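Pasting the structures here.
No lab work stands behind these numbers, since they all come straight from the coordinates. From a predicted model like this one, the values you see are computed outputs, not experimental measurements. Cβ atoms are built from the backbone, for glycine too; each structure is taken alone.
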Structure P
Amino acid sequence: MKFAVIVFPGSNCDLDMFHAIQDELGEDVTYVWHDETSLEGFDAVLLPGGFSYGDYLRSGAIARFSPIMKAVEEAAKKGKPVLGVCNGFQVLLEAGLLPGAMRRNANLTFICKQTELLVKNGETMFTGNYEQEAAITIPVAHGDGNYYCDNETLKKLHSNNQIVFTYKEDINGSIDNIAGITNEKGNVLGMMPHPERAVDNLLGSSDGLALFQSIVKHWREQHAITS
């Protein structure tokens, strides 16, 4: 399976993501610069954290117009796994690939710590290796991680089982403690916590590795069916 790690000016978690895929997961991975226009040949797309374009306008707002984003949208339409972490989640929101928006953390301070999450939907292509309602430890590092959406969108997220991860405790003011959501199709996941920083016990937790393993497992199952 071949992964693409999208690199924007200001990305700083692209190295972590690359390490997680190549060294821990053992799969093929390539950096793709933001001004590329094609993702042909890649099976999954990863948008890492950082501060794309310095987040000078609004987190993810400028990156959303990078040339590569049209290819990301095309990959999503084809049903390929697309994962946006932290700033990558913000980019997916700004691009309209996921509903809602991000606001400043409720306490107006940057949060960087290990956080306990609950797996609210263990049946997605990203969570197949987790048990439903499992408690997992994944670190966060963000200043604008306060997820918000209107009541109609929130009802739809609940009814469609699009809420994949929630914080066990309120850490940033996110509505319903939402930490990660998918699109309606289930192949685009945005989450604020960093699974790529939790792929080895030396990092404090290896709970994030199962997310990447789930992607590979789903991809192999799908290709076994179609081959």
Structure Q
Amino acid sequence: MSSCSVPIPFPDTEGDERWMSVHKRFLSECREKDPDVIFLGDCILETLESTETWNQYFAPMHCLNFSIRNDRTENVLWRVENGELDNVRPKIVVLHVGTNNIENTPEEISDGVCEIVNQIRKKLPGTYIVLPTILPRGQLPNRLRDKNAEVNRLIKEKCIGLNRVQTVCIDKGLIQSDGTISHHDMFDYKNLTNTGSKKVFEPVYDLLSQILNENEPEKDLTPSE
């Protein structure tokens, strides 16, 4: 088993326990709030929360965002196994992680993501799990872009037939015709701007809306006497 599938907390290299403090805040939010959607993952989802796209599309859906900037698959797995999905019953969990596992192979990363899916399913048997694709990165074509594309292919393959697990492609329009990514979409060629977030997360919003609407209790349309 690779490191991607072995739960570990993020190392406290700076000595201020910030990562663990954020984890404990998430645990507190689980006890205090009743979200319909939980976003779980890394920098891509963490950055999303500070955009207009989040405020316009996702905040009204009763969302919580349990994402930490530098997290890798093994860190998210640890957080799931240590309480971050306890005391809540969301209708949907949106999971995005893997872009920070730069030393690992696509097979190891996809196995790590699938292990997180398994643990989410154990804790929340009836919840939909939505997996946005890992985004391309870097201004110019590079090996990490190729790796992320292969991870996405493997995850899609491994999720075929899984109940209430759905992948959604979110990189449409990010890579321009000359192979470059614009700083107007990704300010550091990894994390999204407001413009990039709107472009990338519209398909996620559409899918979440569809799932939430399908699961609304049907109204009694029988005419009253």
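Taking percent of Cα pairs over 28 Å apart as the quantity of interest, name the structure among P, Q where it is greatest. Mind showing how you got there, number by number?
Working: P: 20; Q: 28.
Top value of percent of Cα pairs over 28 Å apart, among P, Q, belongs to structure Q.
If mean count of other Cβ atoms within 10 Å over residues 178-185 is calculated from each of P, Q, which structure is the one that comes out at 21.9?
Working: P: 21.9; Q: 14.2.
The correct label is P.
When FRET efficiency 1/(1 + (r/R0)^6) of positions 90 and 154 (r between Cβ atoms, R0 = 30 Å, to 0.05) is calculated for each of the structures P, Q, which structure yields the highest value? Present the calculation step by step, with values, prior to reporting the outcome.
Details: P: 0.95; Q: 0.70.
Of structures P, Q, the maximum of FRET efficiency 1/(1 + (r/R0)^6) of positions 90 and 154 (r between Cβ atoms, R0 = 30 Å, to 0.05) occurs in P.
One of P, Q was used to calculate distance in nm of label points 7 Å out along Cα→Cβ at positions 122 and 210, giving 3.1; which? The partial results should precede the final answer.
Working: P: 0.7; Q: 3.1.
Structure of origin is Q.
Quick one: helix-only ellipticity at 222 nm (-39500 (n - 2.57) for each DSSP H run of 4 or more, over all residues; to 500) came out at -6500 when computed from one of P, Q, so which one is it? Mind dumping the intermediate values first?
Working: P: -6500; Q: -12000.
Checking each candidate, the match is P.
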